[in-house]
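**Q** There are structures below to look over.
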Structure P
Amino acid sequence: MDNQQEAFVRFEGNPIITPADVSPKANAIFNPAATIFDGETLLLARVEDRSGMSNLVVARSSDGLTDWTVEPRRGIRADPQRFEERWGIEDPRITRIDGTYYVVYTGYSEGGPLICLATTTDFESFQRHGVLMPPEDKDAALFPLRFGDRWALIHRPVPTTVGLSAHIWLSWSPDLRYWGDGQILLHARAGGLWDANKVGLGPPPLQTDQGWLICYHGVRVTASGSIYRAGLALLDLDDPCNVLGRTDEWVFGPKEPYERGGDVPGVVFPSGWVLDEDGDTIRLYYGAADTVIGVARASLRHLLRLVEPPDVV
């Protein structure tokens, strides 16, 4: 791909999964986490029913594009007896660490949305590890390795003071339970820019030779509602607090009918990606208009060129 082409090219069979693929009573399926499991692409997607509650459901495909099998009984169902899941669970991200899959997801408590962790080895049974970050916090994922003796978590807290922007943060933990040393990783920009005032992490960070590739969403509020688009950033491999590059322009935004029309029009919300065996093709999975799931492909080499530091030739 060259710089004149789109960063991400949509699969011609989009949307790949719709509510009808789940059940007649499903209102929406969107914002999926993605990984490779047992030789297949596995999505853990948010499914909202007619009550308004959301649960996480497994979908799988041999090629990651077509012939999806949706398994409503497989995944994580919200437990209303747990305070952090009283009003449902949402928007997971999956990180594989030493054969275990770490699912960081949003629990919707009476106090607001917060960050939770569960682990699994088979996507049949899940061990919940409780709350990692209190309300209001969302859009979180783990790095797949330790930096020194600490784990790193990207997340997006929302300030309680009216008028302040919501930035992407990085926090640290020795044990995946107690988190601290938080700092802003990626600032929301200001003014009329596409990622002004509110940004959030998309898929988990992707390790490359040049750094950790980050896909994030930016929210622009307009007279007719909010528009969710995606941009890229690159973090230092050894020190992820160090942002090496960031796109000034968005690289993926809503334009197709299934992205512009739905429960929340004007939204593309990337939340999972997979690198193919060729080492260059990325499949980006995203929620479209908070209603269906789409996939788009890109060249990793091309994406890295978009976020190269200015002194890289």
Structure Q
Amino acid sequence: MTILVTGSGGHLGEALMRSLRAQRRAVLGVDIVKSPFIDAVGSICDHAFVTRCVRGVGAIVHSATLHKPHVATHAHRDFVETNITGTLTLLEAAAAAGVRTFIFTSTTSAFGSALTPEPGEAAAWVTEDVVPIPRNVYGVTKFAAENLCELFHRRCRMSAVVLRTSRFFPEADDDVAVRDNYELANVQANEMLNRRIDIADVVSAHLSAIERASEIGFGRYIISATTPFSRADLAELRSNAPAVVHRLFSQCEAAFAARGWRLFPTIDRVYVNRRARAELAWRPRYDFSYVLECLRSGKDFRSPLAREVGSKGYHAMIFEQGPYPVA
């Protein structure tokens, strides 16, 4: 079965291409700019181009997108064209060609304002049952594209799986206060507790989704590192997150102190991957326990795949306010 990967020159697209090629799977990578991981150059909004690409394809992994950082440089209509029209063009061509499996890479950013509890409230326990309230055009267009996937499943009996991925980008945080007060590796280690995932686990989730899609039909799943927290921790996470972490990981304090690292004083959300692990038979490898194990042994806690893909950035320009000044 040939697998079509859109956005194959991006962070996730390259990681998928590297992994599928390593497994000697038949794979076709498409993107708008040439790279070693692209087999066909063109736009997902170009019906003729997409129609040619989907011929003989058994599954599509749609990871091409405009991301949140592009809000600083692109108009709203650009997001609609790429994230909604591009997805619709792919779905229409896939349905016409008889493609049976469509995997859509979405984002936990689609939850938007639903992720932020009111002052004094406990941290949010974020499962697939939380109703999204997108807070910017990125979230709006990704959520709309998710719904297009569901529509085509109902209308065309196409298996469609939506994967809402949490943070896996290697670049610096978009919050200036976080950038100014924490080393980058410290930030990303902290986030493995509740809102980050290694790109190797993102890839394995997509491959699991391809295998299970026909059984699932349609489903939405949160793809994030397995959190050590439970609902019982949510109130204290908001008021004193380090106390919870130190209670669960007695070795954390010494491991962080040896590097001059600090935990975040508060955690406002916890992404829960339980449904994805159960229904996709997905087995993520990288979590906060793994981070601590690497710190003790002096190893980089990023996967080999994450190190191979590296940092790609989002813009050719440099902003005075930081890597991507997006509210």
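Values quoted throughout were computed directly from the atomic coordinates according to the rules given, and no laboratory measurement underlies them. Not measured: the values here are computed from a predicted model. Cβ atoms are built from the backbone, for glycine too; each structure is taken alone.
**Q** For distance in nm of label points 7 Å out along Cα→Cβ at positions 18 and 266, which of the structures P, Q scores highest?
**A** Structure Q gives the largest value of distance in nm of label points 7 Å out along Cα→Cβ at positions 18 and 266 among P, Q.
**Q** Moving to a separate point now. Upon calculation of Cα extents along the principal axes in Å from the atomic coordinates, which of the structures P, Q produces 57, 39, 39?
**A** Q
**Q** Which one of P, Q has distance in nm of label points 7 Å out along Cα→Cβ at positions 74 and 274, as calculated from the coordinates, equal to 1.3?
**A** Among P, Q, the structure yielding 1.3 for distance in nm of label points 7 Å out along Cα→Cβ at positions 74 and 274 is P.
**Q** Taking -12000 as the value of helix-only ellipticity at 222 nm (-39500 (n - 2.57) for each DSSP H run of 4 or more, over all residues; to 500) derived from one of the structures shown (P, Q), identify that structure.
**A** Traced to structure Q.
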